[in-house]
Structure P
């Protein structure tokens with residue numbers, strides 16, 4: 001890692017997540033903030049791994065259902081078992097577009113991911129879905145007249161209600177063809193004691209994005225217009241376990257829907 005720029009002196013949520021996953025693409029400010037979270041919720045690293053395993057199972061499922069286009073929004077920093085690596089085990093011709101609004105995450109992704117016409121990294125923002133969908137590199141890689149898997153994994157809980165994430169997800173839904181998949185995972189504080197939840201949110205308020213946990217019913221709203229794939233919206237570790245290491249810790253819900 002090079003010396004941090006001014007933008008890197010503050011904790012960054014993508015790099016904090018990288019730290020939780022045991023990665024090396026993080027700075028002292030990220031590690032300090034992540035350690036504060038681990039003091040409050042010591043099993044956060046296990047929960048982060050459970051979320052990554054959910055992502056891998058969900059994208060593998062979509063590929064097995066015939067999806068050959070994947071739009072990973074809020075992709076963050078590359079790590080082991082990236083989307084293109086998983087789906088191409090099923091379908092080598094699949095196209096994957098990684099999207100993030102954080103220029104640092106985009107820069108790392110462009111450096112670390114393969115540069116070919118089937119893997120694209122785009123700087124765009126979930127909160128501005130029309131601009132995202134109109135991005136020339138997205139349009140070149142993704143044919144919206146054919147089914148696509150839209151991945152919103154561990155990103156919606158960084159979008160506040162004031163920024164209307166439901167409208168953004170609905171716009172993405174309406175732009176995709178019937179048979180498209182939506183993969184969602186989202187942090188929750190359902191069942192968590194109020195004080196630790198407040199302490200954790202306070203740490204993220206000093207980072208690059210606030211944390212907005214949502215209840216089950218509120219997360220389920222993101223899947224309006226989709227038929228839920230069994231077992232529905234469940235703790236991420238419980239979504240179709242298939243022999244990967246089974247972390248029984250889930251800090252969020254995960255689900256997959258198929259557009260009607």
Structure Q
């Protein structure tokens with residue numbers, strides 16, 4: 001893709017799973033890629049594999065270090081790092097961590113990126129959200145709520161800055177075969193596993209979405225129908241999701257389902 005050749009790209013949470021697949025694909029398109037992850041060894045391994053640059057650490061403060069590593073400019077920022085901890089009885093600490101990683105890391109990154117991008121009239125922000133950000137996820141209150149926040153923030157960025165050259169993409173998959181999905185327990189097996197895709201398939205969808213300049217990227221196209229049904233008939237939608245919740249409780253033998 002000519003758009004990405006020689007582009008300077010940052011991918012957070014890129015030590016494995018979706019982030020690593022995105023980093024590999026951007027590199028294959030000819031981009032210079034910064035690989036960010038809390039796990040320094042994992043970040044370095046992916047960077048070595050793709051000829052990228054490892055910048056380990058917290059995704060919330062990676063922009064300055066990544067910009068320096070790329071020679072002073074970032075063209076594409078992939079806000080991919082995320083957490084899925086916290087079930088029905090999630091603690092305040094789990095809620096705070098989910099909010100910080102799933103939403104505020106996006107806000108902090110955009111705050112640092114926007115001045116330069118607006119001055120030059122270009123920049124691309126790719127937010128790995130989730131279908132949970134459009135719908136919901138049984139058994140995972142912090143994840144569902146904060147992913148709604150991540151989607152809302154990406155939407156706000158797009159409608160606010162699109163005319164000034166800033167392109168924003170919200171990537172909303174259902175199940176992707178990663179450690180996070182495997183950690184989702186029975187809820188993941190019930191809701192996500194049947195239609196789960198590989199991280200590489202998601203990366204293909206992201207590349208197609210960037211080429212088409214699509215804001216909403218749906219690696220599982222059927223999510224569009226679910227989203228429309230949720231908006232058109234909310235009572236019916238909630239009834240259906242409640243039946244799914246009851247099935248989860250039956251499988252786990254606990255009210256609210258198991259922790260995710």
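What follows is calculated from the coordinates using simple rules that are stated; it is not laboratory data. It should be emphasised that the depicted structure is a prediction, and the values quoted were computed from it without experimental measurement. Cβ atoms are built from the backbone, for glycine too; each structure is taken alone.
Work out which structure the value -11500 belongs to, where helix-only ellipticity at 222 nm (-39500 (n - 2.57) for each DSSP H run of 4 or more, over all residues; to 500) was derived from one of P, Q.
On the way: P: -11500; Q: -14500.
Attributed to the structure labelled P.
When distance in nm of label points 7 Å out along Cα→Cβ at positions 44 and 172 is compared over structures P, Q, which one is greatest? Spell out each step's value before the answer.
Numbers: P: 2.3; Q: 4.0.
That would be structure Q.
Distance in nm of label points 7 Å out along Cα→Cβ at positions 68 and 196 computed as 4.7: which structure among P, Q? Please list the in-between numbers first.
On the way: P: 4.7; Q: 3.9.
Source structure for this number: P.
Suppose mean count of other Cβ atoms within 10 Å over residues 36-43 works out to 15.4; of P, Q, which structure was it derived from? Before the final figure, lay out the partial values.
Details: P: 15.4; Q: 20.2.
The value was obtained from structure P.
Matching task: 17 is the computed value of relative contact order in percent (Cα under 8 Å, 6 or more apart). Pick the structure from P, Q. Show your work: numbers first, answer last.
Details: P: 21; Q: 17.
So the calculation was done on Q.
Tell me which structure, out of P, Q, gives 7, 31, 37, 18, 6, 0 once P(r) over Cα pairs in 10 Å bins from 0, in percent is calculated.
Working: P: 7, 32, 39, 19, 2; Q: 7, 31, 37, 18, 6, 0.
Checking each candidate, the match is Q.
Taking FRET efficiency 1/(1 + (r/R0)^6) of positions 76 and 100 (r between Cβ atoms, R0 = 25 Å, to 0.05) as the quantity of interest, name the structure among P, Q where it is greatest. Provide the component values of the computation, followed by the final result.
Working: P: 1.00; Q: 0.60.
Largest one: structure P.
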